[in-house]
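Below are structures written as structure tokens.
FYI, it's all coordinate maths here, none of it is from the lab. A quick note: this is a predicted structure, and the numbers were derived from the prediction, not measured. Cβ atoms are built from the backbone, for glycine too; each structure is taken alone.
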Structure I
Amino acid sequence: MKKLRKDSKFARLTEEQRGELAMYLECNGLEDAQQWLAARGVEVSLQNISEYYRLHVLPYKWVRMETAAAVLSKVGGDKVTDAAHRAVAQRVFELSTDPKADPELLARFYKLMNDGQATAQNERKLALLEKKAAAADAAAEAVKDGSLSPAEKEARIREIFGLN
């Protein structure tokens, strides 16, 4: 990470403003950032903004992503929550756009993300099967109930399966 030159126009910004600029650049285009800077009295070209982003913002972003990736890589497959799945998906996206990203790490995150999606899908299937089994058990009990007439049994079964 390069040190900001003292004669740089970006050096006129406070540390807080440079942090705001970094966050602003993450969500907005160069032209918008140019207007944002002009509102703070700093007139710079789009090329200068792009170079500032490349030299002073991206390296910090990569460090943050590597730290998060290291934490997420320690998460076991069975212990991953939905929030972790979303975090992994976000990190996979960010790492896939990083030219310095380790392809092996990226592949592990893709596998973790896909495993998490498969686990979630299997849990949904299991919940549906359990619901169907409970309904079938309730219907079997209704059929065996000797106190109900055939019409009442039919009505009860329709109610159980939501066919009313």
Structure II
Amino acid sequence: MLQIDRMGKEQVYSIMLELLYSLNYMWFLMEDWIKTNCPEKMEGGDFLNLSEQLGSYEAKRLEKTIEVKREGVDRLIQFLEHSHWCAFEEIEIIKLSDTRMTMRTLNCTAQKAAKKWGKDCYECGPGALKLRSGFFGWIDPAARVIPVFTPPQRPGEGMPSNASCEWLISIE
């Protein structure tokens, strides 16, 4: 086990960040492998269910790290600020009201990786929706996630050109 009590905060952060990047990379590779070798598993929803379970599990684990619990959309934002998305992605969170917010990813690492591998984009929409639905749904069962746009769609007018995706999250 890591001897984190003997390490400085910066070293622990650096190790954790590298581990997150490794897990993200492996997820990307596994998803690509499944799409290529077992497309029926992707289309049948098995993989999407795993994405939703991962989102729920992450939120459940994060609850152990959050001391002060906020309410409503502020609670969703609090968990998001502690999530893997905010750990290694540039996430823009906009609170629209007490029950609505947007989550926008800028300069997405998965999109950069897809380009590096010669792909036009990483089409993550259905999996990303399930992942976010599981995450926010565990925090508040009334939470709903709606994609504003996901790759291969491009950002709409008035959005930053480096926006990779955007989601509307509401509590209904």
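Odds and ends about this structure:
- Comparison of I, II - label where FRET efficiency 1/(1 + (r/R0)^6) of positions 30 and 126 (r between Cβ atoms, R0 = 35 Å, to 0.05) is highest: II
- Read-out distance in nm of label points 7 Å out along Cα→Cβ at positions 94 and 118, computed value 2.7, structure in I, II: I
- Distance in nm of label points 7 Å out along Cα→Cβ at positions 70 and 134 - structure with the largest value, from I, II: I
- Among I, II, structure where volume of the Cα convex hull per residue in Å³ as derived comes to 184: I
- Structure responsible for 23, with relative contact order in percent (Cα under 8 Å, 6 or more apart) calculated and labels I, II on offer: II
- Entry that produces -23000 once helix-only ellipticity at 222 nm (-39500 (n - 2.57) for each DSSP H run of 4 or more, over all residues; to 500) is calculated, selected from I, II: I
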